[in-house]
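Right after this note come the structures.
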Structure 1
Amino acid sequence: MTEKISTSKAPAAIGPYSQAVKYGNILFTSGQIALDPASGALVGDSTAAQTEQVMKNLAAVLEAAGTSFDNVIKTTCFLADIADFADFNAVYGSYINSAPARSCVAVKDLPKGALVEVEVIAAIK
């Protein structure tokens with residue numbers, strides 16, 4: 001049985017999907033880009049600034065589901081430019097230090113011209 005997770009502390013979905021779905025004790029988040037939850041506007045013009053907002057958005061979704069970055073078991077990270085990998089990692093590592101499994105790839109385009117998108121899978125204890 002699945003349960004949709006939603007919070008006003010993270011941006012509303014910009015399509016036909018949920019912020020996250022809980023299945024048993026596992027949470028699957030949708031990808032988050034650097035949208036301000038209140039305005040829906042893209043925040044930041046650098047990879048580091050956008051990563052900061054992405055991680056804040058993910059933290060809000062994790063909290064709404066009753067979990068945190070400490071329980072993340074897998075992340076998938078998308079960058080508009082792989083040359084920004086070090087800048088992304090610096091911010092990402094300040095939020096996630098439990099060393100979950102991770103994929104990080106460069107993609108041609110992200111929604112709304114974003115530079116970063118991250119999704120996570122987390123355990124709910």
Structure 2
Amino acid sequence: MNVSRGFLVIGSLYLLVGIFLGMYMGGSGDHTLAPVHAHINLLGFTLMTVFGIAYRVMPEMAGNMLARAHFWLHQVGGLILLLGLFLLMTGRMAEGTAAMVMPVAEITVFLGMLCWTINLVRSK
């Protein structure tokens with residue numbers, strides 16, 4: 001698995017979704033989903049692009065278990081977090097359900113970031 005390429009490709013897909021959502025909000029005049037748009041662009045495009053470039057520049061970080069754990073934890077946690085935020089803001093998820101689901105997604109993303117940090121500190 002090429003972690004760098006995975007982050008860059010999926011980050012680009014999030015950018016397309018973020019741009020589409022921004023176009024929808026601009027065209028409709030309804031900016032209710034602005035927090036979802038911001039999180040898609042930050043967690044999806046920006047962070048994944050930074051990670052992808054960093055793994056490309058520092059290839060010694062990319063070939064270990066921490067990199068793979070980081071990749072998958074960020075993918076799963078980020079997707080659940082973004083979908084949950086979308087469902088919450090559109091009224092399709094009850095606040096009680098969100099209170100159970102969102103912390104799990106946030107912890108998953110945090111664990112991915114912990115893997116990233118440990119991997120970065122250990123790299124030469």
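List of remarks:
- FRET efficiency 1/(1 + (r/R0)^6) of positions 75 and 91 (r between Cβ atoms, R0 = 30 Å, to 0.05) derived as 1.00 - corresponding label from 1, 2: 1
- Computed 4.2 for distance in nm of label points 7 Å out along Cα→Cβ at positions 67 and 99 - originating structure among 1, 2: 2
- Among candidates 1, 2, the computation of distance in nm of label points 7 Å out along Cα→Cβ at positions 19 and 107 that gave 2.0 used structure 1.
- When Cα Rg over 2.2 N^0.38 Å is computed for each of 1, 2, the one that comes out at 1.13 is 2.
- Here distance in nm of label points 7 Å out along Cα→Cβ at positions 3 and 35 is compared for structures 1, 2. The highest value is that of 2.
- Test item: helix-only ellipticity at 222 nm (-39500 (n - 2.57) for each DSSP H run of 4 or more, over all residues; to 500) calculated as -27000, pick one of 1, 2: 2
- Read-out percent of Cα pairs over 20 Å apart, for residues 11-82 alone, computed value 37, structure in 1, 2: 2
- Comparison of 1, 2 by distance in nm of label points 7 Å out along Cα→Cβ at positions 27 and 115 - largest value held by: 2
Only the coordinates and a few stated rules stand behind these numbers; no lab work does. These numbers come from a predicted model, not from an experiment. Cβ atoms are built from the backbone, for glycine too; each structure is taken alone.
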